Structures are given as C-alpha cells and as structure tokens.
Structure 1
C-alpha cells in the first residue's frame, strides 16, 4: 500500500502519461486512419481518465499532505479512498473504449463520484478537527463543495446517454456544467488552496485573503452561464454573469498583487524550475480569464462555442496550462518528485507540447471562423501530442529510476 505523497505522485504521473498516449492515438486517427479505435468512445475514456486518474488523483493526495502533523501518517487512513478512486479511473479507462456509455463505464463513473463524496465528508471533518488551522482550509472546503455539485452534470449526462434522451442543448448544458465546476471549482480552488497553504508554511500572509476567496467563491456558480449564453438566458442572469466576471477579474488582480508583494522573498524560497512552472501557469490563468471576459459578449460566445477547435483549445489551456503546470510547480517546490536533468528535460518537452497544442488549435479555430482551411493542422497537432507524450514518458522514466536507486523523502 502506498503511504507517501511521492508514491502517489508517481502513480498520478503515470496516469497522465496514459492520458497523453490516448490523446496521441486520437490525433493519429484524425490525421490518418486507425479503424480499431472508436473515436467517440476513446474520447470519453481520455477525458474521464484525465479528470479522475490524473487531476483528482493527485489533488486528493496533495490535500492529504495538509493533514500531516508529523505524528500520524494520514495516508494510512486515506489510502483505501485513493485506491478506490484509482480503481474507478482504470475501470473507466478500459470500459469506455469498448462500450461508450454503458453499464460498466457508468458504474465506474458512479463509483468515482461516491468516492469523491466520501472523501469530501471525511476530509472536511478532519479539517475541522485539525488543531493546526490554515488560511487555505476555506479553499479546500470550497473545492470539495464544487466537486460534489459538479456530479449533477455527470449524473445528467449518464442518464441521458443510457436512456437515449439527450438533445443537443441538454447534452451541452450538462457537459459544460460538469466541466465548469470541475475546472473552475474543484481544480482551481484546490490548487489555490495548496499554494496558500505553502505560503502559510513559509510565514507569508496574503493581504485581503478573505476578500479574494469570496470573490472567486461567489462568482463561481453564476459564471457557469458563461458557457451557456447560447441558451437564451433571462436578462437578470446575464447581469449576474457580468458581475461574476468582474468579481473574477478583481479576485485575480488582488491575488496577483498580494503574491507579488512578497516577490523578493519568494525568489529565495522557490527553485528555478518551480518559478518557471508557477509563472507559466499564472500566464495561462491570465489568458483564461481574458478569454472568459470576452465570452461575456453573446456574439463572441456563440462564435467561440460554435467551433470545436476553440473549445478544445480552451479546455486544454485550463487542464494543461493552468492546472497541470501549477500542480507540477507545487510538487517541485515541495520536492515530492526527484528533480534531475532527465526530469527537467521531460517537463520542458511537455511544456513545449502544451504551447504547440494551444498555438495550433487557436490557429485552426481562427481559420474556421474565417472559413479558411489551414493546411497540415491535423499533422501538426499530432506532433504536439507526440511532444506531450514524450515529455511525460521521459519524466516517468526519471522518477522510476530515482525510486529504484533510493527512497525519496517527502518534505
């Protein structure tokens, strides 16, 4: 049984490599031909395993480290839940490509949701019982709350797909509901909480911390409708959406100013690789908020959500550029992984893959908007996918070798 964050990171990093490999296969099928793969079914496996096997897996493990008081290893208690989440993730990985939405795939999806419910209940209770309070605790609780409510979208999707009652609007509304509260709720709040907890451990206090938290928390629910402006929502909801966007801009600005106020000290505390990873994630987050702000204009929102490459580019920007890079940054800062030349090379190739993927997708999207065919975009996206997979393969090799040579001590 894995009883350290180092071990769980290696598991999650291996899962992310599998996600990248599936992404490569999907890109290959689009560019050339791969009849053995059912595109839509494999796409479901790709997305579900990315969420459950990579992001949720590593975030749960990292949140458990918050409970480590140096006396009792919290992973002994949480290992069964982490293993159950892993079983659910691999169950979806193997069942979705075969049957799409069916008995087994939906069963494993439901299992992952119930694991999330139990984790939220146990973890929330342990946070309340913890004698060592942290300013990050509200962020962690917010993350758990949004993870739970995101499951409404997942259940709606499963029911519609099984009963074959999905209309285009209902399917998209449920999909975007799930994605929104995963991306902007569970993922974002957990990652922000981890960074704030680390700053707290360093003795750094952020000014207007409570204001920043509530700006993001209050805006999260109405911000869902940024993805649903094509539903012809009432005017008062549209006003709430505009307010939510203003709150998010204000929250980001205050967070950025509060963190950079301690820049001189952070330069001394954060290793160079960590600076690059966190910095690139911050840039990606700024781009994300800028794109969200633009989507307030209904005509632009309809335009953006009408072209698949733009939607895929945005989703990858958040999952890879914002969330994955900040997770890797946090892991590097805490030395939860072995940092050597091979690992740095792997991360560098992975980052290049992210940049190429985003650049080509948005060029493809711009061409689609102007009804201009951009040549070789599918082949270039295949190359970007190869960069992503190769980088993660090298990273995993570096960690496996380090684990076989000597045990890694978590900080």
Structure 2
C-alpha cells in the first residue's frame, strides 16, 4: 500500500528551530502519555513535547477499551495505583464521565476462596469490597437467575466506569493550559544518545491520513517513501516511551529491548431487550465474559484463549458474539435468551509477561547508563484505571528522582532480568 502523493523530504533541525530543544519528549499521546504530560507540567516542568502518529486515537487502546476502572486487584501496587486514580476520577467525575456503579464478580466454589483472600488485601488497603452469598446476589441483581454453579459474588461499590475519551482530553486540556505541546502525525524514526541528551529523528506527515493508511504505516505494511513528510530533529534532555502497543518498536528505536507483545481484544455491543442493565455497573461472569450497560444496550468482551500476538484490528463480528459472548450470558440469565448482536470493534492490549505494567527508568545496557530514557506502558488492559497514578508517579521519578506517593519500583522492567514477577491474578 503506497500513496501516490509525492514530495521531497524536507528536514527541520534544532539549528533552524530552537523550539526543537525540549526538556521532555513523550512518545505516545494516549491516556498514559497525556497523564504524564499533565503531571510534568503540574510539577513546573517547561518545554514538554508529546508526539504521536495518531493523536485522535482511532488506533489507540485509550479509545478502544471498555472503560472499566477498578481497584479489585491482587497485587498491592496495582490496588494502590487504581485507588489513587479512581479517587481523582471521583473529584472530576463530570469532566471524565466517572460513575461509581461498581464491579460485580461472580464466583464459583473453586474461585471464591482466592477472591476472599484478595478481598482481605483490598480492604486492608482502604478499598471497600463486599462478599455476597447467592441469596444476596439474587436479591441485589435479580436478573441473574441461573446460579447453580455459583458460590457467591464479590462487589466493589467504588469501582466503576469512566469515559476514556473524556479522560484523555481532560489530561490534555490541563497539560496544554500549562504549556505542553502535542504534535500529531509524527512517527519516531531513530535516536542517538549523547552527553547532552537524546537526539530523536521523527517524520511528521504534512496532512491527515485515513485510518487504513495510519494502520499500514504503523504496522510496517506500507512504505514511508512517497508520502509528504518533514523530517524533524528533536534534542531532548529525556525521553519517555508511552507508545502502548507500539512500545516494543519505540524501545528498539531508543536502543533497548521491551518484553511485551500486542494482543487483540474484541468488544461487542448487543441489544438486551428483556433486561434493563442501566442500574448496574461492570459484571464479570465466572466464565471471564464481562459486560456492562452502554446507553440502552449492553457492552461485552472476552479475552479469547490462544489469541495470537501481533497488530490485528479485525473484528470477528457476529461470530465472535455468538461463539464467545452469548453462550456464557445465556447460561447466566433467562433474560439473556434473546440477545441481538449490534456492532463491535477490536483493539490492542500491550501485554507484559506477568500482566502488570512496566514503568520506571530504563536500566538496561548503555541506554540505562545514560539515565535519560523512561517508560510507561504494557498495562495489559488496565491503563485507563492506572493512568492518573502513572502520570503522577512518573513525574515524581523524572523530576525528583524517586517515587513519593506510591512506591512503584517493583514495576521496573528490570524485574524480568532478575527473574522476578508481579504476576497479577485478577485479570479479565
């Protein structure tokens, strides 16, 4: 796929434009990159630049996720980061579409003991979580009337839903008000490290690209040649990789290795004509299928076992709904016997080896010795709910040299080199 547009490549260097000297260059402008930008600006950092090839986010995990936010995790660092984020979302609820409608986890006799163990930890860390028996479940959520396989449920009332687009724009608006510059249609091409910082070469497309063209360029299926680009040279004191599913590629450009992989996840919208889901929040079935109200319809998703890694935005349509979603919902409620698939989409998780995020200073090789490269990615599906905390913690680390609010040092990528793991068990 090669465009017929042609243009001589022009180059803008720091010698020609002093504005290309930046304090911090953020690669990736999704929820994480935008939150980092906001917090750096709040700490008084000037001259922050955020670059992204897809600023509107049509391919972004930030735009394509289900919008759930929860602190019902097992690993303490994940509980703490979600708790910190959700407490902020509650303060700006109207701006970001936050609703404390709860997460309800349906548990079998086999899974309930671990859920109760995790609940103890969550409560110890200040997050309210209730344990229901089957009778209480049926009283509180009467449409769930097929319960023979269940032992009960776990309900976290302050978990809930957020509008990812509103949240991202909230971060960006505050960042821009404080002087952060966001640059669209920009693709990082190469980088070199020196005593005075990191020299980053990027290409900026002159005009907007269609969804298919953006995907082709980002996935390496289309040549850059023939497109109307300007090559731009940035000189940055430090760089942070917030590139989501493209973090491994950006890491390679910056000179280090990233162990995470992009994996497709699919979400569908269905007509649930026989039940009103609007009084409820996110419900996670014992099968792993999750669903919540989406306007007057329902939204459901499922992490398909054995999904191959790689860049894949193809939605399997009604087949996905009929094969992966509807059977589990049918087995849970008589009200779900006449569901109708409406539409859906596919997006990407960037999945780390232990399904916990990778954040911190890059410590490996010569890049690590420079102390100028940072990263925040590989949230494995919980980037939205960790975004505020991640921005705050990365700003603390980058400006003050240490974490203050939450000690997130356990999430450094160096844990994999040491053979350590922050294995998260409560993933969906």
Structure 3
C-alpha cells in the first residue's frame, strides 16, 4: 500500500524506513498519565507494535513498527481514554510538555500545561504552521528547558491576585542551537494565552515553510518581533478552559519515587505493572519525565515503601548501573530514518566504560544533529554529526562531544570522534 506520509504527519505519524513501517507519537498532556491511559497504551503496543515503547524527552510516548492499516484503530483506542496523536508531528503546536523536575509549584505548572493542551491540541487554528511549534511549562528554572522552546513558560510566583510566569521565546536546538530570550517577565496567567496565540500567528504569517520561530527572530530581530506580537494581540482576551482533562487530579507533590528507564525504552508489560502500582499507591498518576523516566507520587500510609517494594520486585531496585546513570537518547537508526548511529547500543557500551565518578552526571546522545534528546542540556552531550566512509567502504558514525556548565547550552569540546575515540573520552569523564 502506498503511504502518503505528508498527510499522516499531522496525526503524529512518521515513516521509520523504506518498508513503510511507521512511528506514531502520542501527546501526553504535561507528561501525566492515568493508569487507564497507561494500560490502553500498553494494549495498543501489544496488539499493533512490538510490545516496546519509547519515552521521549518531552513527556510523550512513541509506538514503532506500526503498519498503515492500524493507524485508524490506534487513533480510536487513544481517543477512548482521552488521548490524541493529532499535532504530535508536522507543522502544529506540539504536545505541551511539563519538563520540570518535580519542584514546588509542580501542580501549578501541570494545571497550566493541561489547560494549554486542551486549547491547542487538534485546534485547526494552530495547524498548518511552517514547522513545529513547541511549548513547555516549568515550575522553576532548574534544567533550563525553557531555553529550547518556541515558547517556554516558567512559573515564578504565586500572589493573592494569581500565578505569575516568565515567558521565553524563539529557542531551539537542531543544526543551529539558539537559546530563547525573555519576552515578558512575571506575566499573569490571564495574559498568557493572548501572547501565545499572537506569537503563533506571527510565526505562521512571517516565517517561510520549514523554518522555526528562531529563524524569524534572526531575520527581523527582537524589537520587530515584539512589535508584531503586540499588534497581533487585539482587544479580545482569550480565556483558558479551567478543566484539566481525562480522569486525572493534579495535586501538590510531597514525595517522588522514580523508576529509571534506561534510554527511554520500556516494555508494555512493565508499563502495565507500573499502572497498577500507581493505582494502588501512587495517587493514580504516572509521570513521564524529561529524563525519560517514570515518576510515581506516593499517596497514603506506607505508599512509599510499597512503591519501592513493587519496583524492586519488577527489577527496578536502583542498584543496577543503568538505573544510576541518567542517559537520555533518541531512537537513532534503530527506528528513525534520520538516525546516523545506533544510539541505544552506544549508550550501553558507554555504561561499561564510565568511571564511578561520572554516575552523578546526566548524559544524552542524539542520533543526528536534530538533537531530540537535548544533548546541549546534559552534563555530557553526544551528537552524531555524520557518517564517514572507512577503508572497507563501510560508513561509520562520527560524534561531537559536549560539556555543559552554568545555565546555558553545553559547548563542543571534541568533534569528528570515532566511536572508539568517543568511548575513550567518556572513560575519563568526571
């Protein structure tokens, strides 16, 4: 069957390979799932995929190895539990991520992220954009993920009048990394939506196809972008729906239990077990973190101990090296046509050479320069930059190694590394 991939993209679908195997990405509002939703995702994976799921750095979940015949039924099964893949790929406002570490203000950030998801997801006014448009909501500046968004929203204060947010604009990674700039400070929540809609509309009207908002900023400058956004806002102030979505209650988080998912790959059977643990001891919530792990929020007497005991029984005791190292990846050439390296395999080999002094660092490897695993925000970032021909005619990947200190992006400390050279560098990381 011939696949019109361009028509499918807006529904969250990409072609994996030349055999028309497909990837479908599910928008998880704010990264927060109910047990019912987690079980539905596991069922889809078991029925239509290979029983393995990929957790993304934006709190979404991907199915791989789907066939075109399954796409409609997958969409129906997702809709039945209040989920969608609409706009998870293509030129649309993508899933609203809540990429913060779980810090004070987490419930505020989650509530806003879910309201924004309800407003933008599947809304035709925010589709047909020149390229993707990414929004995140964070409960503070830890992690610096506001820097890589088209619109990064950071909760900064709770006042008698309401919540206040800083709004950062026009950031992104990819071939030309560019940190976002502070567009507005301490913005009341009721003013946020008008700004966001105006920014999206200016992006649509003034940016060539295939370009991000950061490219428009480079062309017209910060002052002109501000002028255009102000003129586009109009007199009517749009209001966010106060509902938060399907079968979830967003509450303040007092404690967190984390299951380390190495390289973001989780079996559907494991996700089912996690759903049951969340139902019994975790306030009926599972959180897909920006580090591609699963977080539980204990609720009730003895819940923390029960969660830890349950995770230990499933093999997540925190003693294994792959649970001690935070190693984000994209699927690489395992499951992505853009991938230039086998990211999961390289991450595994890196585990074998890392010194114990490196266990407290964060690592990320991207299979191409698109940087989906956010390597410039890791303590140690690896970007696959190319494939080079070697003597026997085989093409082997080359890597750039990034180190990050401070609050900005990491910088390249070595380039054009072979895998052997990369692993040698990692063995000396401290």
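The numbers here are math on the coordinates, done by the rules we state, and not lab data. Treat the numbers as computed from the prediction; the structure is a model and nothing was measured. Cβ atoms are built from the backbone, for glycine too; each structure is taken alone.
Numbers at a glance
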| quantity | calculated |
| --- | --- |
| Ranking 1, 2, 3 by FRET efficiency 1/(1 + (r/R0)^6) of positions 91 and 211 (r between Cβ atoms, R0 = 41 Å, to 0.05), the structure that comes out highest | 3 |
| Parent structure of the calculated result 18, given that relative contact order in percent (Cα under 8 Å, 6 or more apart) is the read-out and 1, 2, 3 the choices | 1 |
